[in-house]
Every structure is written in structure tokens, then in C-alpha cells.
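Derivation of every value follows stated rules applied to the coordinates shown; laboratory data play no part. Everything numeric in this text was worked out from a predicted model, so none of it was measured.
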Structure I
Amino acid sequence: MDLNFSKTSFLGLVIRENRVFILPFLLFAALFLILLGIYGNHQLFLYFNSYHSSASDFIFLCLTNLGDGLVAALLILFLLWISYREALTFLVITLIITILVNLFKDYLFPELNRPVAFFGTSQVLHLIPGYKPPMLSTFPSGHTATAFSVGLYLSFLLKNRLAKFCLFVLAFFVGYSRIYLSAHFPADVVAGAFFAVAITLICYTLSRGIASSWLDKKIEYIPQLFVRRQKA
């Protein structure tokens, strides 16, 4: 293994190349933190949660599924056809995020309940019929962390700036969906996004410094589903 490379300069290069994802993330995170400082976590949640419609109910109910762990697993499988390095790097990212999120939820802040358990019937929450928000272990948001790690890693692989920005927008709305669905408070969402972006950047940077010809190999087999059949 060869770890002789400039981590600082390479990390700076990664950030510059993906600034259309990272800069909007930092701006919106700063805005959320300012609003949290002014209004507080619970009041800010009630404000965001009060805006809803039947159309947005359907949209956010669909979008929130993009933060499921299955999406991360599918990306790991997809990356095997790009390189083992990419697949293993994102596997490590996913494992670290999963462990960290569960550590915070179950051991560091187990007393923090989700909006439905916190407010009970004392406040009017927007609840979508057919969707039952979880009650316990609110901090941080695992769905948001998954969405931002997947979005940022895909951004690393793409050259198009508009595509990178669209990935941020998608991750942002997955995070917002957790507030909309009364599944998380704003602070949970911001923390989940911060964890994901930091861990993804660090792991991606470190993985580039490991010189291994095997890691740069990939699966060559292409399933027949994706092979164009020759006409007889």
C-alpha cells in the first residue's frame, strides 16, 4: 500500500470539483442552524410541518424511500462494475454511518423522542394516512444520512455540474421529507446530513491513497438483461 499523497490538496480538489453539491449543502445547513438558534428545534419543526397538500403528501412519501438502506446497498452493487475500490469505499462509508447513527440514537441520545411521541395530541401534526411515523430514537436522521452519502458519492463519479446539483436537491428533499412526514425534527436532519458529507469526504479521500491494482479491477460480466441480442 502506498499512502504517500497529499490528503489536504486532494481533499481540496474533491471539494472544488463537487462544490455545486457541497456549497449549497453548507449554505442550507447554515440557514437551518440560524433558524434553529432563533426559533428552536420544536417550533421550527411545527412551522415546516404545517405546510402540506395532497400532492406533496404523495411526493414526499415517495421521496423518503430514497433514504432507505436498500438504496445504499444497490449503489454498492452497481459500483462493482466501476471498480472494487469504489464499491468497497462506499461499503465502508455505509457501515460507518450506520454504526454512528445507531450509536447516537441508542446510546448517546436514547431519551430524545420523535415528533409524534414528543408532542402527542397536544399539537396538531400533519400525518399522512397509511404512514405511521416512528416514535423513538430521533437523533440523527438515518434516512437523511443515507440520501446525502449516496448523492455525494454519485456526485464524485459524475462530471456534469447540473447533475451534481440535482443530486444535492434530491438529497435535500429526502431530508425535508423526514420533517414533512413527522418522522424527524430539523436538528436530526441537519446532523444526519453533516455526518454523511463529512464521512463520505474523508473515506473517499483516504481510499484514493491506497495503491492496489486489484482495487482498480471491476466485474467484467454483464448480465444478459443488458446485452443487445444479435438478429439472426
Structure II
Amino acid sequence: MSQTSNHTSRLVVIEDQIMLRDLVSSMAVTIPGITIAGEAADGREGLKLCEAENPDIIIFDLFLPGLNGIEILRQHAPKHPHARFIAISSKFTPDAIRELLELGCHAIIAKSSSAAKLKEGLREVKAGSGYLCPISASLLRESHLGGSAVAKRKSRLSNREREVLQAVAEGYSTKQIAEMLQVSVKTIEAHRANLMKKLDARSAVELTRCAFELGIIELPDRVESSGVSIPG
């Protein structure tokens, strides 16, 4: 067992469902040596919180408004190698699980798992080990070694292009995205043009469908609430 288990670990929980966020935090503090450093309801707020608090463990939902969980992991992990990550979701796919593991995620736990499984995973991560719940382990076995066409398609996008794609899919205008990312409108227009070329899309609706197919957003709730319709 790693020395990590003998020290206090500061935890950040990033989850947009209030009840689940409260339950995760309440359960986590029953484990000796874990304290809550902060909570966030969306991905961009969560990433800022992680940068400010520099927590030891981060539990994040795979699908979050503003910035999805994979992007939080992709952006935070390289700069904070000590941090340990636990992904939770009700909609894991074999591609998502493989990508999370490749990016250095330490535990993957389906929301349909019991609270005992989440607690077990949190203990293992605190102790310096990794953890896959039975559901995610089963999905991983379905994944083939060569990587899917979806994963290869997603890998062609830059970090910023994935951020812009999620924002477009969530219904933000070019001006709003520019303000959110603190860049010029022309820069966002260039990113949108590159996205349309790379993804062979001709409209915001088609970009939204691509974002769903690439696992960047989930449907139907968030996209429908943004007012963007998806043709059948």
C-alpha cells in the first residue's frame, strides 16, 4: 500500500447533479484521511477550482456543462502529476473508458454502481492503486486494441477545437464562445471553420451531432435544453 493512504487527501467533486454531488461528498468524508477541498457544478468552474486548490483527488462526471470531464483530465493532469482522478458517469462507452485510461484516469465507476463500489474505488485511489467497477471493466473488454474510428476522428481535434465544439453544441454563439475563452471572435470563427472541415459538417446542428458521436456531449437533455434540435 502506498504512503498516500497514510496522509490526508484533499478532494474536489465536480458534478452538475446537486443531490449526487452532495451524496458523493458526504460519503467521501466518512473515509479516514479525506477532506473536501471544494465542489463545482460545471466543468469550467471545476477546472478553475482544481487549479486554485491543487487537490490530491478529483472526482468528476464524464459529461459536464461548459467543459466535459475528459477535457478536465486532459488539461489538469499533465500540470499536476500528483493528482489522482476518478471518473463517474451513467453513459460510459468502451471508447470513453479507453481514452480516460490513456489520459491517466485512476478509477472509472458507473453511476449505476452501488455506493459501496464508489467508496471502494475512492479508498483504492487514495491508497495509490487504480480501480475499475465491474460495469466499466466489462465495457473495457468490449474495446478492441486498434482503436475505433470514433477515437481516431476525435484525436484529430486540438484541445481548443474540442472546447469550441462543446460550446457550439451547447448552443453558445460565436461571440459568447469568444468571451468565454477570452479570445477574439475571428479566432472562434477560424476554429469553427476548421471543425466543419475536419468533421465534414455544414451547420451548427451537424457539429452538435458530431459532438454527441465523439462523446463530447450527451443527449438528449443538455442539447435539447439549449434549443438545438437534432434531426432523426
Structure III
Amino acid sequence: MEIDNLPFKVIKGVPAGFIGDYGIVADLHFGFEERLNSEGYNVINKTEELISEIVALKTRKLIILGDLRSDFTEILPREGSIIFNALSRLASVFEEIVITKGNHDGGLSKLTSRLSNINLCMEFTYNDVGFAHGHALPSKKFASAVKTICFGHLHPSVVVRDKNGVVYKKDCWSLFDIKLPKNKYGETTLTYGVAFPKFNPYIGSTDIIRKNCLMKYAKLTRRLSTDLIIF
């Protein structure tokens, strides 16, 4: 896939995509501060800041590509309060919110079911573009209905060196060619994959792509930093 053929729009400096009436973000990890503080750190709650950045996208609808939560364990009262308040705020702004369930999102349905305009699902399709978290292989029905899958999970970044020789990471979109095995899927239309940058700037990223799940069948072709520089 060429950069010019991305199925969604991007804006320089914004780690989000735009398609139709939807804004698209990945890997919010609400409540990440709680885990750090339990380990002895003193991290100020960043939920309001993240919500403000999402609202600033100014779209009618929202797609969240999984890992709304940060923790893996049962949702405890403190975390549940943070997440539900965040969801309530977002649900009051956006007409519709689609959350493709991630590997961190266990128990989330107990909260989303209380808000009528939130759809928690494993996969979502808009025209011929599919959306998922990316930690699991796509279903056969999904792989036969979409041409491109947009996903999170990887927290992708690219390592760059500036003119002074300083090496640092930049969050990026990663573009892939996808070739699913015919013995498992038969003929499918799924051809391309786009891994979204994490929306939460306070969690880690990596330029390493581990060859598991969907990535076993993906070949990296390009990286596009959030500054819209192609690598």
C-alpha cells in the first residue's frame, strides 16, 4: 500500500485517523497511572488530558482500536471509576463509539453496557475497511469482507537519528502487506494492514515487530511518523 492510498486521512502531529464521520484512535490505556503509583511512583492522573485530546478531534463518531484499559486483571473500584467516568464523558460528546476489544479489555463490557451509544465488539467494518485491536487473528467472515485492517496493539515507533547524532523514537503508522494462509482462510480480500500509533503519549512504544498472531502473515512495507515523514 502506498502512503497516498491510506484508507483514512491523517493530520500532521495527530496520532489519529479520520474516515467518514469517525475519528480513529488506538491504545488509550486509561488508568495506567494506577499501576505505576502502586509501584511507588507519583504520576498525576492524565485521563482528563487524554479525553480533551480525543474531543479535539472534532468528529461525530469515534473508533477506539482496543486497550482502553491499562491493566489485565479484574477491574477494581478505583480503576472502574476512572474508566466509566472517561467513557461517560466521551459518550456525551460522540454520537457513536465503537471499541474493538483488546487484550487489556477484560471485564469492560460491564461498564460499556451501561452506555447505549457504545458498541464493544471484536471486529468492526466500515465500507471495505476493517478495524480490530490486532492481538488476535481475524475471523474468516471479516477477512473476506475487508481489503484493509486497521489495528493497534503494536505501539509502533521508528528509530531516527537527528543531525547531532542523537537517537530517539518517533511514534508511527506501520504499513503491511497481509497474506493469510489459504488452508485456513480460503480466498479472502484482506490484503493490507495499518498499525496505528498509540494515542496515549505516556506509555511505551517499540520498533520491534514480533512475529505472532496477525504479524505471522504480515510484511512491513512502510512506516509513516506522526510528523508525516516516510521511513
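semi-axes √(5λ) of the Cα gyration tensor in Å was computed and gave 27, 23, 17; which structure, I, II, III, did it come from? The correct label is III.
Hey, relative contact order in percent (Cα under 8 Å, 6 or more apart) derived from one of I, II, III reads 20; which structure? It would help to have the intermediate numbers written out before the result.
Working: I: 34; II: 16; III: 20.
Source structure for this number: III.
As an exercise: helix-only ellipticity at 222 nm (-39500 (n - 2.57) for each DSSP H run of 4 or more, over all residues; to 500), calculated from one structure in I, II, III, equals -14500. Which structure is it? Checking each candidate, the match is II.
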